[in-house]
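Input: structures, listed below.
Laboratory data are not the source of any read-out in this text; all were calculated from the coordinates shown. Computed from a predicted model, the values in this text were never measured in an experiment. Cβ atoms are built from the backbone, for glycine too; each structure is taken alone.
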Structure P
Amino acid sequence: MDLDAVRTFVAAADAGRFQDAAVTLSITQQAVSKRIAALEKELGVRLFTRTPRGARLTVDGHAFLPPARELLRAEERAAASVRPGRRALRVDVIGRRLAPAALLRDFHRAHPDTELDVVTLFDAAAAVDAVRSGTIDASFRAVTVPARRLPDGIETVPVHDEPLLLVTGPAHVLAGARAVRPDQLAGHRIWMPELVPGTEWTAFYDDLAAAFGLTIETTGPDFGTEPLPETIAQSPNLASFVGEGTRLFWPPEQGLRRIPVRNPTPVYPHSLLWRSDNPHPTLTALRTHLVAARPARAAGAWTPKWAE
């Protein structure tokens, strides 16, 4: 079986679009399509259903995804066993527009000669499993349980507290505010359809809502970060939260506001996870850089009990 085709399949499954998979793999979209088609021909099944918004896994695609990941992990373990420390450091940043990606870019600017392989894994359990197996070297995550409850051999260190911002449209009642307190948001409609049960970011926002009496709506389909600002901009009632380090781009005519949340300031707690026996020298450099660059948590910050 062609491992490049399997790798392309997994990248397309994670990205949801062939175009995004092509960017991740640094190949053309046509090459992605050809590899997927060849793999489907070899297996005798369709792995994706093409839609106007991207590519959706078929039933056979869902069935093939776990063993495909394991196949790539086996490949990585075999390669790493003979060249530890000589390959690029592979780091999971969850999403390329989120704060961890910016942290990794800052590290690369400070160490331009280092080789990095940036991946995006949605699920925390999959990320921890990938760290354990050696498929990736490290992952940025919010650790929602004490470190002692992480799997044996997995270590973690806090690396970044990311302040939250409130995003509103120009007609929202809070649009003119220079800053808002969390308790002022009680009774307002905060819309976050990207919250998925069981994820660490949903755990964070559940605790935030409970602490300040907020109602966070998750109804409606999640079409990603691009359509959300457009919906917020057109609504006089909806608002949303976004991390200060999240890179969102929207047309100036939408008039969106990014309003600081203060007294206290909710901060999202990013940590770095890695396997304690990983010998990669760049991993040590990354940890050292992140810990040195992390400012002390502000006295007026709020974060869940599990992150304290």
Structure Q
Amino acid sequence: MESPFKPDILRGKVALLTGGGSGIGFELSTQFGKHGASVAIMGRRRNVINDAVSVLQSLGIPAVGFEGDVRKPEDARRVVEATVDKFGKLDILVNAAAGNFLVAAEDLSPNGFKTVMDIDSVGTFTMCHEALKYLKRGGPGKDPSTGGFILNISATLHYTASWYQIHVSAAKSAVDSLTRSLALEWGTDYDIRVNGIAPGPIGDTTGLSKLRPKEINSGVAQSVPLYKVGEKWDIAMAAIYLASVAGKYINGTTLIVDGGLWLSQPRHVPKEAVQQLSRTVEKRSRAEPAGIPASKL
């Protein structure tokens, strides 16, 4: 789909994206570049990074890739510094690196739980911590009156509860809390806005194929109020909005982009029967004696 935003809305910005070489992260990298930003991506797989950078450069996007693990402070520091060395500054940090797999709680080892926590939540904080001096107002290459922007990719799994996702639910809950706390502290002290996006089921992503594999559920779209799964483009457009001047007064918010799925539950009564049922229940309620306790106690 064609973007509703001007192609230069991020002109002059430099964005570093963890997990920016594949899935939703790569769509974010692509759309940030198409809207004027220079793009650096970070990931653990060199071949994925190289392929992604090649595609971005073929689109005329200034792009560079760095191999690194967000769980390692030395890698985070090296990649942030290399991005600034390459482009002269850092305006936007996107934390999209994540780990996930289906597993029942009793079958999840403490090490497996820790691994996902380390990638999603500790890794997000590590990247933010290393990027702070470049993102803050007056940082290297920055305007002395304007700070940068951090975007944390979350999920909706923990807003209620999700089967076989205790590790990711805990990690993303921490990410949401981190987003709010940094928005408060760093927004106040450094003029850095910190927001999040919580994607729902997004087609053609590893996340959807892992969480809703066709072997157990091929009708995921039927559970979404809008009766369709989202596109990576939907997440990218939300990110462009939040990162651009259009979102300049939004801070500490995690934007849910899931078609309303997290709100949904099966209908208990067919829509056409609601009015009649309501009348019946109301009539019965009015007929009951007032002031008589219903409890046997």
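Just checking, which of P, Q has the largest value of mean count of other Cβ atoms within 10 Å over residues 116-123?
Numbers: P: 16.8; Q: 22.0.
Sorting by mean count of other Cβ atoms within 10 Å over residues 116-123 in descending order puts Q first.
4.1 is what came out when distance in nm of label points 7 Å out along Cα→Cβ at positions 68 and 180 was calculated for one structure; which of P, Q is it? Intermediate results must be reported in sequence, preceding the final value.
Details: P: 4.1; Q: 2.9.
Structure P accounts for this read-out.
Relative contact order in percent (Cα under 8 Å, 6 or more apart) computed as 16: which structure among P, Q? Numbers along the way, then the final one.
Working: P: 22; Q: 16.
The structure behind it is Q.
Work out the source of 20.4 here, i.e. which of P, Q gives that when mean count of other Cβ atoms within 10 Å over residues 4-11 is computed. Write out the running numbers ahead of the final one.
Working: P: 20.4; Q: 13.8.
Of the options listed, only P reproduces it.
For percent of Cα pairs over 28 Å apart, which of P, Q scores largest? Could you put the intermediate results ahead of the total?
Values: P: 46; Q: 42.
With respect to percent of Cα pairs over 28 Å apart, the highest-scoring structure among P, Q is P.
2.3 is what came out when distance in nm of label points 7 Å out along Cα→Cβ at positions 76 and 204 was calculated for one structure; which of P, Q is it?
Numbers: P: 2.3; Q: 3.3.
For distance in nm of label points 7 Å out along Cα→Cβ at positions 76 and 204, the value 2.3 is produced by structure P.
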